[in-house]
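What follows draws every value from the coordinates through simple rules; no lab data is involved. Because the structure is predicted, anything quoted here is derived from the model rather than measured. Cβ atoms are built from the backbone, for glycine too; each structure is taken alone.
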Structure 1
Amino acid sequence: MTIHPKLKPFIYGLGVFVVYIILVLLLRYFSNFEPVKTDFFGLFSKNDILLGFVVAMILTFSHERKKKLK
């Protein structure tokens, strides 16, 4: 079974986003820090989600460029 080539970057970006969210949760758990405004599930602020989205986009774009250079 093969994955459609246009779907691969989306899956990669989703994976990066999930890893980012897990790291945020771990850091909050071990530092006992809670944001002032938790908008999503009582765990994440809008800034966390936005930053995770930006990081996922940048890393996916960089990954795709590296693949094209090879």
Structure 2
Amino acid sequence: MGFAGTNITDEDAQEILTLLVTAYSAIPPVVKPYIPSLDRILKALPDTVRKYSVEDIIKLLGWAAKNDIVI
């Protein structure tokens, strides 16, 4: 078993978490209280999201943002 009971290696988990912390740190402090936690956002996604790769979901959300469907 990997990091935190997942199949993710410790090394990959550290890289992923470091990048997320860096990205979150770039958000202005005045805005942060209005942004839900990432785990809360991900838990709100429908179960159908699990059928697709993370890459496909990123592409879909990028397209939706570009087309002003989501921000």
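Have a look at 1, 2 and say which one yields 29, 12, 11 for semi-axes √(5λ) of the Cα gyration tensor in Å, as calculated.
The value was obtained from structure 1.
Upon calculation of distance in nm of label points 7 Å out along Cα→Cβ at positions 28 and 44 from the atomic coordinates, which of the structures 1, 2 produces 0.9?
1
If helix-only ellipticity at 222 nm (-39500 (n - 2.57) for each DSSP H run of 4 or more, over all residues; to 500) comes out at -15500 when worked out from the coordinates, which of 1, 2 was used?
Of the structures listed, the value fits 2.
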